[in-house]
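Rule-based calculations on the coordinates, nothing more; no lab input. The structure displayed is predicted, hence computed values, not measured ones.
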Structure I
Amino acid sequence: MASLLIGNLDSSASDDDIRDLLARYGFPPFDSIEHMPGDGSRPAVLLRYGGAPAEALRSLQPRLNDLFWRNRKINVSVFDERYDGGASSP
């Protein structure tokens with residue numbers, strides 16, 4: 001499973017707006033979206049992809065990173081979520 005974090009989004013951007021933006025730049029459909037408003041100055045979304053490897057998202061990342069969209073310069077990071085087997089605490 002991989003995740004895509006898009007930061008500095010316009011807070012008025014809907015899930016459909018984000019889906020359309022990603023499709024326009026060749027990204028596969030995401031499985032889930034989590035809005036992260038923070039303090040409101042640089043809202044972000046975390047998109048989870050169950051079927052797309054992180055390497056595939058990383059190859060597409062330059063298409064969106066530093067893109068000026070809706071009066072903001074967005075930044076994009078890709079994370080590879082690996083299952084840790086339920087690490088136990090001492």
Structure II
Amino acid sequence: MWRLLRDRRMSAYKFRRQVPFGNYILDFVCFDKRLVIEIDGSQHAESRSDADRDAALFTEGFAIARYWNNDVLQQSTSVLEDILAKLAGR
């Protein structure tokens with residue numbers, strides 16, 4: 001995912017990766033659009049700690065987009081299109 005997001009490759013949006021934010025580490029974040037992208041494995045399905053984290057980020061004005069590892073690897077074009085749509089809507 002980083003290869004696809006880095007160096008403003010997403011329509012000139014700047015992303016950072018593995019960013020400390022409060023008690024959390026954000027996988028990828030675009031601070032200009034306040035969008036956090038999380039890439040998760042199955043261990044995150046229905047995770048209470050993820051829900052708490054999302055709520056804390058939401059109160060700070062962030063939107064969170066979560067994608068499964070498999071989707072990023074097997075359907076990267078669809079994931080990127082979804083990310084672009086979310087960026088355009090913010």
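Worth a mention:
- Relative contact order in percent (Cα under 8 Å, 6 or more apart) - highest-scoring structure of I, II: I
- Origin of the value -11000, where helix-only ellipticity at 222 nm (-39500 (n - 2.57) for each DSSP H run of 4 or more, over all residues; to 500) was derived from one of I, II: II
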